[in-house]
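Below, each structure is written out as structure tokens.
Coordinate-derived values only; no laboratory data. None of the values given here were measured: they were computed from a predicted structure.
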Structure P
Amino acid sequence: MGRVQRRWLRCVQRLLIILLVFYIQQRFRQSLGRPVAFTKRPVPWCNEACTNAVREKPAAFSRHQHRGDPQCLDAFRRCRVRARRVLKEAQRVSWKAYVLSINVHTPLTDVFNKVRRIAGKYPAPSPPVLSAGRTVADPKTVAEIFAEHFAGRILQP
């Protein structure tokens, strides 16, 4: 084989590898579908001040790492303390509002639901259902799909 043929063969091999990787990635994306729910529950007490305080902390740490000044270290420590204080205050305010929402007029089911949430017990998200090539995660839609599927299979008395 000549030099030109070997180059051409290498180009064809690279092209085939690229096409194979592209095909595998496409199939992988199709099989995954969309994420069902959050991996972590969003916290109800997080507000703009919390977001800003948490965002400033890594920036201050980065400045301290790159410069190494004692002033940068002090600024980082102040940012860390401020972030901790802002988060604790937001949690405290949210907790007070949540607990004060329970009173003598609150229905018993709401009281027990709130107690479960206080304990950190949340219902597990229902698994998604694949129907007609699409992933469905909404509980009402899943119930309708099951109802349609089993409607003709249940024996009438």
Structure Q
Amino acid sequence: MLLPVSTEKEIIMFKGFKEFISRGNMVEMAVAFVMGSAVTAIVNSLVTSVIQPLIAAIFKMPDMKHVWVVTLNNSPIRFGLFVGSIINFLIIALVVYFCIVLPMNKLTALLNRNKKDEEEEELDNEMKQTELLADIKELLAQQAPTAGSRAHAVEEGIG
């Protein structure tokens, strides 16, 4: 079976898609998504396997599903599960802050400080260059009368 020949429009479309996928932001976002899923799985395991059983043991219950249960018209309201979800969220927030946000803030501050130092150094170099040019101009201005006198003397045939 013969496949149809790709049209120029299809080639351009796939080229645009390739450029879209290859952009740095897209790759970084995909990595962040995968890492976020992995961190979530680890934190969920920590909360459900370690922290929630410890809290449930304090209340002498088998799990958080049975902690702080209020029954209203034969409908159980499970505050323990809600507290477990809050604990889960807080742990994920702590991990994200200490493993991602804090290091990125420090890196950004370091890069900004280096950039500021470079800008200050460039400004200092420009100021030194301006001062040097002013000194040269002043020296040339001082030599101008003698250079003019010498030129005048040569014209007169004296020198």
| said: If helix-only ellipticity at 222 nm (-39500 (n - 2.57) for each DSSP H run of 4 or more, over all residues; to 500) computes to -23000, which of P, Q did it come from? | reply: P
| query | Which of P, Q yields 1.23 for Rg/Rh (Cα atoms, Kirkwood Rh), as computed? | reply | P
| field | If semi-axes √(5λ) of the Cα gyration tensor in Å, for residues 16-71 alone is computed and equals 43, 11, 6, the structure in P, Q | value | Q
| query | Looking at structures P, Q, which one was relative contact order in percent (Cα under 8 Å, 6 or more apart) calculated from, given that it came out as 10? | reply | Q
